[in-house]
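Next up, some structures in structure tokens.
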Structure 1
Amino acid sequence: MQYNCKTKKGHGRGADLGFRTINCEIPPEITEDHGIYAGYTHIDQKRYPSAIHFGPIPAFQQIEPSLEAHLIDATLNTQPASIQIELLQKIRPIQDFKTSEELTAQISNDVAQIKQILFFLS
């Protein structure tokens, strides 16, 4: 499924972990379960492979859901006002992590898995 999203300023936690994200307002029509997804982020007619988080962030005691996309092997100079997020495949549920090192290791594994998934889907 694809969703049009307005972007918003995040807390900078992804960047602190080495995985900068684009944070989005959650579209009311989103129907997927919370989790980590392989997908694409569309910005100005360009498609970026992405690791997409949808749900709470228990590692930071955040109960309210968030929607954010990490562009794999890409960096933007400025944050766009809006993007389109395409969720292709859920790779795992939301998990809690005791340390930032555990979280960073899991995100690295997620990105590697998503690269493989998107390679095989393309």
Structure 2
Amino acid sequence: MKGPYQTLTTTPSRTTARRIARVLVDRRLAACVQIVGPIESIYRWQGRVETAREWLCLIKTSRARFREVNATIAGLHPYDTPEIVALPVSAGSRRYLDWLAESVRPPKTGTRSARRTSCR
């Protein structure tokens, strides 16, 4: 796994956030995506201070999968310059981190996981 990552992105709508989350989890690029919002973002863009209503995606992935996560978000995202940042997870419960690693590992042909967990 080369270490768990918490990756963040913001989107202009709940629909966009859900689409990105579903694709990431379906492709095993993320173990879980939590969608928080709406939130208010205040930022500088093209020389002006802007305010926007956005949805925050908290993406549970691994360092090994980050490049694919980044490319997938960039390809699905409507913003010209979407926020895509990754923070290394320095500690966590062993069971949770094992589940995360298993969830983002490319599947072996013909196998399914019988265990279920929540990303909370």
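Throughout, read-outs are computed from the coordinates displayed, never taken from laboratory work. Treat the numbers as computed from the prediction; the structure is a model and nothing was measured. Cβ atoms are built from the backbone, for glycine too; each structure is taken alone.
Once mean count of other Cβ atoms within 10 Å over residues 41-48 is calculated for every structure in 1, 2, which label goes with the largest value? Mind showing how you got there, number by number?
Values: 1: 14.2; 2: 9.0.
Comparing 1, 2, the top value of mean count of other Cβ atoms within 10 Å over residues 41-48 belongs to 1.
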> With Cα Rg over 2.2 N^0.38 Å, for residues 9-72 alone computed per structure, which member of 1, 2 shows the largest figure?
Replying inline: 2
> Hey, Rg and Dmax of the Cα atoms in Å derived from one of 1, 2 reads 15.2, 53; which structure?
Replying inline: 2
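Between structures 1, 2, where is FRET efficiency 1/(1 + (r/R0)^6) of positions 25 and 97 (r between Cβ atoms, R0 = 30 Å, to 0.05) highest?
2
Out of 1, 2, which has the highest value for mean count of other Cβ atoms within 10 Å over residues 33-40? Each step should come with its number before you reach the end.
Numbers: 1: 20.1; 2: 14.1.
Largest calculated value belongs to 1.
Given -7000 as the derived value for helix-only ellipticity at 222 nm (-39500 (n - 2.57) for each DSSP H run of 4 or more, over all residues; to 500), which of the supplied structures 1, 2 does it correspond to? Intermediate results must be reported in sequence, preceding the final value.
Values: 1: -7000; 2: -9000.
Corresponding structure: 1.
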>> Quick check for you: by relative contact order in percent (Cα under 8 Å, 6 or more apart), which of 1, 2 is greatest?
In response: 2
